[in-house]
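Asks: Structures are listed in the sections that come next.
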Structure P
Amino acid sequence: MIDVLVVDDDVRVSEINAAYVAKVAGFRVSCLAHTAAEALAALDRHPVDLILLDHYLPDRTGIQLVGDLRRRGLVTDVIMVTAARDVATVQAAMRHGALQYLVKPFTFAGLRSKLEGYAALHRTFEGGGQAEQSEVDRIFGALGAANAGPAELPKGHSTATADRVRSVLRSADAPLSAQDVALQAGVSRQTAQRYLKLLERTGRISLTLRYGETGRPEHRYEWV
């Protein structure tokens, strides 16, 4: 289970964000904080894996808080969740080690995709071991690859269905066939194939062929 600290100066917004987090499998909210000081105190009581962090706090900015964490030796992962959209703030967040940046207002689907990408990253890190270049590329792309939004979908494609297909592939430990994806996503094989072809064209997934003793090779899909 991935423990999350939600930090936002607006009590109502923090509660909404916490409710969103609670709806994503594998995540739980450990605490809410509304100031930088409250966040630091919460982390002293109960370390977490991930902080969803607003930039506009009454006593410190979110970026300053990340700096405080690093100076204390805390390597807690951070996803910025904020209305701050100026490039300077985004750049500062990157340089302080924020893994991702989600601009308010956002939908549940937008936050869920970031969390699912983080969960895939978290599983990879827990596995340890050595990494080939392909694995390094996948690690660095894990969160960025979760950003496919509704605007990328051509007419006639459903965002909800695309999200289900993406989620199935991101959580898979090995390449899947279209039939595997269809069963796990709860869609028909034909629908799964349509979305898999779309994701392959956009570079979200890789396609490999598995050859049997007879017949045509089976297409296998993997998130990259």
Structure Q
Amino acid sequence: MTLKLCGFALSNYYNKVKFQLLEKGVAFEEELVWTGNTHPKLIDRSPMGKVPFLETPHGCISESMACAEYIEQQYPAHPLLPSDPFAAAKVRELIVYLELHIELVVRELYGQAFFGGQASDSTKERVRKQLVKNIAAFSKLAKFSPFVAGDSFTLADCAAAFHLPIAVSACKLVLEEDLFADVPVKAYTQQWKDNPHMQQIQADRKANGEQMAALRAAKP
């Protein structure tokens, strides 16, 4: 059975796992699965109804970090986690900071930034206050030399390459401020522009965005 990545290409977490698979050269298929009740077998395979999830020869795995860890262990060629336990822990630490302390916080702005919603003033102020603290903490750990964990491409880059640009955009659009001004996000992001795997992911993301917009427009 070929490994199958299930979800949709607008998801940062889907693209995080997809980037990992492409960079490691792991053969896989993709299955478009929306969240909510639009896919009859979603809950059977991802009990929280979240994407991405993996279909493997051994069964399904949900949660992007669990998927990433499985891929690293099952397909050890071209490792994206250091062999040194401390260095590997520092990569995992960065991912937690990116996903729990930055992406999860700024996600409260996505509705207004990208989907026509409106965040309350209290939400904006709370998010801003928390992000200022969390970005400062993340900056103490991130290396950007040139990769987020140092001189080697790791799983932390699979997360940072997608979470950071969108977090910056959301802050600018909703808070009208670049809270990441002291973080070299622009220079960091630029290094991926000629990466064929990133180009593929971004093209798929754009196409999926158009597909989602069409579905929204078709709803009564």
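Readers should treat all values here as calculations from the given coordinates under stated rules, not as data from a laboratory. What you see is a predicted model; the values in this text were computed from it and never measured.
Asks: So volume of the Cα convex hull per residue in Å³, computed for just one structure, reads 131; which one of P, Q is that?
Replies: Q
Asks: So if we calculate relative contact order in percent (Cα under 8 Å, 6 or more apart) for every structure here (P, Q), which label has the highest result?
Replies: The structure with the largest value is Q.
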